[in-house]
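The next part holds the structures, each set out as structure tokens.
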Structure P
Amino acid sequence: MSEATFETILAGGEVVDGSAGAVPVRADVGIRAGRIAAVGDLSGQGARERIDATGRVIAPGFIDAHVHSEHALLHGEPADRFGALVQGVTSHATGADGFGWAPRGPHDPASLWRSTVFAYGSREMVPEARTAAEYLAAFAGRSPLNIVPFAPHQAIRYAACGWRPGPADAAEMETQHAALRSWLDAGAFGLATGLDYQPAASTATDEIVALARVVAEAGGIYAPHMRYAQATRAGAYRESAEIGKRAGIPVAIAHEIVDDESEPLIDAARADGVDLTIDWYCYPAGCTHVLAMLQPEDYVGGTDGALARIQDPAERARIGKILERALLHPEEAPESATQEEGVRAYFSATRSGRYIGRTIPEVAAEQGRSVAEVAIEIMEEELPDAVLVYKRGISQAQLDAEVRRTVRHPAWTLTSDGLYHGPLPHPRGFGTYVRFLRYVVRDLGALSLGDAIHRMSGGVADRLRITDRGRVREGLAADLVVLDPATVGEGNDWDHPRRSPTGIAAVLVNGEVVVRDGAATGALAGQVLRRR
């Protein structure tokens, strides 16, 4: 054997290269200086480390384009910090739903942070970064996986307007444009927003179009959580398509499925020239905070505004009734809940640690009180951490049909929408990618292994316009996963969401082994990626 030509060789595996329809091809993968240096027969080549991939698949690292992990990646306990990595996920997009905390403007940053605690945890932390570049610099050398930054619309709007509802004036629009350009200059891949959450919910369509045009000029994309509550689901699709068409920008819609209502809207937009896609995590439940059952105007001011509003007895009674109706009659809840509300909405995180795994109606029945009274009391006591997992209550057969239809649509890719805090988080943050390979590929047979890996890697890289990842190809960054397609799957469930997956032998990020024999090594090999 020759001297070490490579730092690492993944030997004897079947390469599924991340392209659409890829079939497994027997090959070794040689890695040098953090990049894929060779793909082929490397049996005569030397390496400092040789990882046996015999009987396993070598795939590109998976890319999660919609996930709430920023705080966990930097400050989380090991199960949270590495929960995505041990599934084979090597890159996370930041700014999902437009949440972010830079740039700092004249308004209280702690108030904006408290409005996002439900997705990130840590009530005590207030991000200190004053600029996009300063914020992203905090991840250098400290993240276990790569960061794909998106400009966070919530922070951009807040820096200009604070919590004030209504259209931005000319000066405020210029402030927003400057903030957005600072993110794009720092390498952001696009603009993310969450139009069911304040302050973004106060933004008019024309304002979003103006921002999206700036992003389009830079070659980025627009990634919305759509305006369901104010516009209905069909109206939200139409608004997203309008923004895409007027701004000339690709649109990547978060957590949507393909069904009788959405499919004609998706197909019509694409036929009209809008480059529109969707993503989803293939679980029969969603997760968000208790305020999502209200209309956005009921929590202008974020968490602080909602808590102040219910000090008025009339508002307290009104909002309590809204919560009661949403909990007892989810079919009448705002359209934003139709994919996420269900027969059981249980707490995954609360401020006090009480009520975990329980529903508000269950607590009310135990106390012999009305759901409205208990709901408003829990809201007051437990915000900003009052997070609910909304089980939809559909049958397995219904879910199977829904998943088959969605994953086969050309507009769809996989994301997790993971949250990494609370005693009983939704398992999607810790199991989406391995569950997909087990459930959708192995059990349902809804996609081939090659197509499934494409929807998690190369297809996502193409969508986000990441040019040097997502495929097993010479010259690209060595973000790789070695997995056993016969045993890969989620080790977790609803009651034990943080359990580790099965069937993931190794994961590499930028050429460094970060998962070995299914366990994280603790290496912090992630980089902040930049739009090129």
Structure Q
Amino acid sequence: MLLEQVRHGETVLEARGITKRFPGVVANDGIHFEIRAGEIHAILGENGAGKTTLMNILFGLYQPDEGEIWIGGQQVKFRSPLDAIDLGIGMVHQNRRLVSAHSALENIILGHPKAGKILDLKRAEAEIGELCERYGFSVDLKAKVWQLAEGEKQVVEILKALYRGAKILILDEPTSALAPPETKKLLSSIQAMTQDELAIVPFITHKLPIVLAVSDRVTVLRQGKVTARLQTEGATEQSLAKEMVGREVIFRLERVKAEKGQPILQVEDLSAASDKGYLALKGVSFSICEGEIFGIAGISGNGQHELAEVLAGLRKAEAGTVWLDGTDITRASALERWRRGMGYVPAERVDVGSIGDFSLVENVTMNYYFDEDYCRGGVVRYRGIRRLTKEIVSEYSVATTGPDSKAKTLSGGNLQKLILGRVLSRKPRLLIANLPTQGLDVGATEFVRNKLIEAKKQKAGILLLSEDLDEILSLSDWVAPIYEGELMGIIPGEEARRDIVGALMAGSVTGGAAR
């Protein structure tokens, strides 16, 4: 292997003049980039800046149109990821690539040459156990993947790469779906990897506090080009954000005072079961009025996902009642709720919010097929939908080659803006926004938050579910921490303190104003 003799601090991988073009887009434009042994190197950039494309080239998923890749001082060419793996490169993708019905152990060894024709599960378990001990990972190797928490699934992905002998580990948004405690544990393990001379971590993330906390150097991409290379020491969130988007970014928005209107949503003693059958939501009660944002603050897995799906009509309520504008919709279909003025932005923008192989026009149609202005007698009026799609793409600054592009070609931030625009274009009375800025860059996050404020000014009631406490505190008129399926209190936004809300999210304190 080319990396065997590399020492701490030496360059182990170098990209020289990498260029990659797609129809209508130059994703990477003459990029020069290098990684040193024993460092955490963060890759920053807005959604669509070319970060993931560059990493996919370094992992052999794409071949560059121009440029060279050098490893351990020798030029290499990758025909497929297998070539990259053989040379010691591993990649953990943002979207999980695990088989849910198989155990963590089976997923780690799946397709590995060590497995051979006859599986030696005991030997594999022992070897993987040594990796866990070395880097401080904790995961039940015998558990099925569907039984694991998000943080444990991420560990399985990393162990899969390490077990294959990865010395250069590419992590694409490794903490985007993790709760704060899971993030803390993962970052500790990543830092432990750098103590081994050849545990190198190119680290793609949008979370600037994490970049400042763990990385040694930062490379910033903008529109496919490198715009900055800098040491992390001495950088700030503001300076990094400015390098990413080319302007000053507002991190904390001023809360717009709510002009309280009529009640829109009333929820009383609502309970719901999780996919695993246990009661995940337990007797929740609250209300939302016109022109206000009601923020649910919680760590992942505390019932907020079930709450969003029950209100959207995608999950059955086990008990309780839901009223929309005074009408009982507890057992109403998702379609009926949409017709009554409900809008839903799901957390899973790829799996639930869009169909990747459909065009942008077809994805917009999914929220309009029942609207007589756009569909009559079962026939879609594509001219009108196409015009609407163009308006959404323009107003929401969706970076795309056109309305006929497939949704899967959009970056995460641009896909989220398309979904948000599709929903808000109907001017919903009630908007359910579940993790609307998760995984987005600072520019896209600022954009989405401003759109929520605009909807609030237009008298929409908004249910905001977020794991970003700063987001909840800066946007919400009412803050409701949730813990193990119960609301721990409902606090006026101007009175919500970070320490109190954080304690309520952890279940250690009770209190707050009733509503």
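Out of P, Q, choose the structure whose coordinates give log10 I(q)/I(0) by the Debye sum over Cα atoms at q = 0.10, 0.11 Å⁻¹ equal to -0.76, -0.92 when calculated.
That value comes from structure P.
Using distance in nm of label points 7 Å out along Cα→Cβ at positions 266 and 298 for the comparison, can you identify which of P, Q gives the largest number?
Ranking P, Q on distance in nm of label points 7 Å out along Cα→Cβ at positions 266 and 298, first place is P.
Please compute distance in nm of label points 7 Å out along Cα→Cβ at positions 218 and 506 for structures P, Q and give me the label with the greatest value.
Largest calculated value belongs to P.
To which of P, Q does the computed value 15 (relative contact order in percent (Cα under 8 Å, 6 or more apart)) belong?
The read-out comes from structure Q.
Out of P, Q, which has the highest value for distance in nm of label points 7 Å out along Cα→Cβ at positions 82 and 146?
Comparing P, Q by distance in nm of label points 7 Å out along Cα→Cβ at positions 82 and 146, the maximum is at Q.
Quick note: the coordinates plus some simple rules give every number you see, no bench work behind them. The structure presented is a predicted model; accordingly, all values stated were derived computationally and were not measured. Cβ atoms are built from the backbone, for glycine too; each structure is taken alone.
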